[in-house]
Structure 1
Amino acid sequence: MPSTNTHTDLWIRGFGSAPAQHPGVRLLCFPHAGGSASFYHPLYRAVGDAAEVLGVQYPGRQERRSETPPTDLDALVDGVRTELEEWTDRPVVFFGHSMGAVVAYEVARRLKRENGTGPLGLIASGRRAPGVLVEENVHLRDDTGLVAEVRTLSGTATNLLDDAEVREMILPSLRADYTAIETYRHRPGPELGCPITVLVGDSDPRVGRDHARAWSRHTTAAFELRTFSGGHFYLGDQWPAVGATVRACLTAFGAAAR
C-alpha cells in the first residue's frame with residue numbers, strides 16, 4: 001500500500017476511493033501549465049474501473065498555494081520522482097497534457113535511468129515532442145500578455161480570468177510553469193523503452209502533426225498518434241472519447257509488457 005505520509009499526499013492526489021478489487025495498474029496524470037490535479041477528475045470518471053487514476057499536484061496551486069512553484073522543470077521532475085517511490089508497488093502508466101507531457105516523459109526517463117524500469121507506457125497529450133525546439137517567450141510577457149496566451153489556448157474559463165482575485169491566485173503558478181517549460185531543453189541520452197501514444201487536437205495552434213509524430217524518436221517501443229476534434233484543450237469536449245482511448249492504451253501497454 002502507498003504511504004500516507006503527508007508530504008507524499010501533497011504530490012499525489014487520488015480521485016474517490018479505490019475499489020477493494022482494483023485492477024493492478026495506476027494511471028498517473030500530470031497537469032498542464034497553470035493546471036492542477038483536479039483537472040483530471042473527468043478522466044477519472046471516463047476511465048472508470050480500468051485503472052486507479054491519480055493526479056500530480058504541483059506546488060503553488062490549490063491546497064499547495066502557499067508553496068513557491070518551481071521555475072525549473074528539472075526541479076519539478078525531482079519533486080515528482082522523489083514522491084513517486086511510494087506509488088510504484090503496482091504497474092503505472094503516465095498521462096500528461098501540454099507541459100505535463102514533458103514532465104511525465106522526464107520522470108519516466110529518470111525512472112529508467114535510475115532503476116532500469118519505467119512506466120508501462122506514456123500517453124502524451126497536446127504537446128510537441130521534447131526534442132523539437134521552438135523558442136517561446138510567453139513567460140517574459142506582462143500579466144496581460146500571459147492571460148492573453150491562456151485565452152488563446154482556452155485553458156481557463158474566461159469568467160475566471162475576468163475575476164481579479166482569481167487572476168492574482170493563478171498567475172504566480174502559471175508564470176512559473178511557463179518559465180519552466182519554455183526554458184526546458186531536451187538532453188540527448190537513452191530514450192524510453194515503453195510505448196508512447198500521442199493525442200492531439202486537429203486544430204491545436206501549438207502542436208502540428210510533424211511535431212507530434214516526432215515523439216516516435218523518444219521510444220524504442222511502439223508509437224501511435226491519435227487525433228481528436230478540437231484545439232489545444234480538446235479534452236474538455238472529448239473526455240468520454242479520451243477515456244476510451246486511455247482504456248485501450250492500458251490494455252495495449254499491459255499486453256506489450258507481458
Structure 2
Amino acid sequence: MQLSLDHISVTDTTPSRLADIAAATGCTGICPFLHSMAVLPAMPDYDLVTDAAERRATKAALAAGGLTVDLVYPFTMASRTVVADFEPALEVAAELGAPFANVLCYDRDPARRGEKLAELADLAARYQIALAIEFYPPSQIRTLGDALAAIEALGREDAGVTLDLLHIMRGGEAASTMLHLADPRIRFAQLSDGPLEMAPGRIEWEAGLQRQLPGEGSFDIPAFLSALRPGLPVSVEAPQEAAMAAGVSPLERACRAVAATRAVMTKENGRV
C-alpha cells in the first residue's frame with residue numbers, strides 16, 4: 001500500500017533523516033521542505049538548495065530506502081513574491097525527481113495572483129515539475145472550488161490541486177466538496193483527522209502544529225478515500241506537537257502516524 005510521509009508530520013528532521021524514517025515505517029515516498037521553516041516547530045536549520053552535502057545525504061537515503069520524492073514545499077506566493085527566485089529550488093526539486101511543487105497563495109490581488117501563478121507554472125515546466133495548488137482557508141485560495149477556478153484560469157494541464165482533508169473540513173464547504181473528489185485535476189491527497197469543529201482562531205495552529213491521527217477524530221476518512229480517483233497519491237500529514245514536547249522521538253511519532261493511516265486505508269479497502 002503506497003503512502004508518503006509528509007515532512008510536517010516530523011518537522012524536527014532534515015530531509016535525509018525524513019527519508020530514513022519513511023523507509024523505516026514502510027512508506028514509499030516523502031514530501032519534504034526544501035529548506036527549514038521558522039514557523040514550524042523544532043525544524044533543524046538546513047537548505048537543500050545551498051547545502052550540497054545534505055542534498056547528497058538525502059539522495060543517498062532515498063536510494064537506500066527505495067523512496068521517491070512525491071511533492072516538495074514551500075512555494076508560497078505573496079504580493080511581493082518574485083517568481084524567478086524560485087528557480088534554484090525548482091532545480092533541486094528536479095534533481096530529487098519531484099513531480100509536484102506545492103503552492104500556497106496569499107496574494108490578495110486576483111489579477112496579480114493569476115499572473116504569478118502562470119509565471120510559476122511556466123518556470124516549473126522547464127524542470128518537468130507541475131504545480132499542485134493547495135487550498136487552505138487562511139489563504140486566498142480557500143476551497144476546492146477556488147483552486148479549480150485558478151487552474152481553469154491558467155488553462156494548462158500541468159497544474160492541479162493538493163487535497164488536504166483537514167482543509168476540506170475547515171473550509172466550510174465539506175459536503176459539496178466531497179462530491180468532487182474524483183476530479184482529474186486533483187493530483188495529491190493528504191490525510192489527518194480532527195474534531196468536526198475548530199475555533200477559527202485555532203485553524204492555523206491545528207494545521208501546522210497539532211492534528212489528530214487518522215482514526216482518532218471525527219472525520220469520515222473512509223468516505224473521503226472511497227471518493228478519490230483510484231491510484232491518487234496519498235500522504236500522512238499529521239503534526240503531533242504534544243507528543244514532540246513529551247519527548248516522543250520522530251521515528252516513533254512517524255510510526256504512530258503511518259500505522260494509524262494504514263489502518264483506516266485498509267479498513268476502507270475492506271480487508272478488516
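Computed from the coordinates by the stated procedures, all read-outs in this text should not be read as laboratory data. If you're wondering where the values come from, they're calculated on a predicted model, not measured in any experiment. Cβ atoms are built from the backbone, for glycine too; each structure is taken alone.
Each of 1, 2 could give mean count of other Cβ atoms within 10 Å over residues 131-138, but the derived value 12.2 comes from 1. Computing semi-axes √(5λ) of the Cα gyration tensor in Å, for residues 107-210 alone across structures 1, 2 gives 25, 15, 13 for structure 2. To which of 1, 2 does the computed value 24.9 (mean count of other Cβ atoms within 10 Å over residues 51-58) belong? Comparing all candidates, it corresponds to 1. When mean count of other Cβ atoms within 10 Å over residues 139-146 is computed for each of 1, 2, which one produces 19.8? Of the structures listed, the value fits 2.
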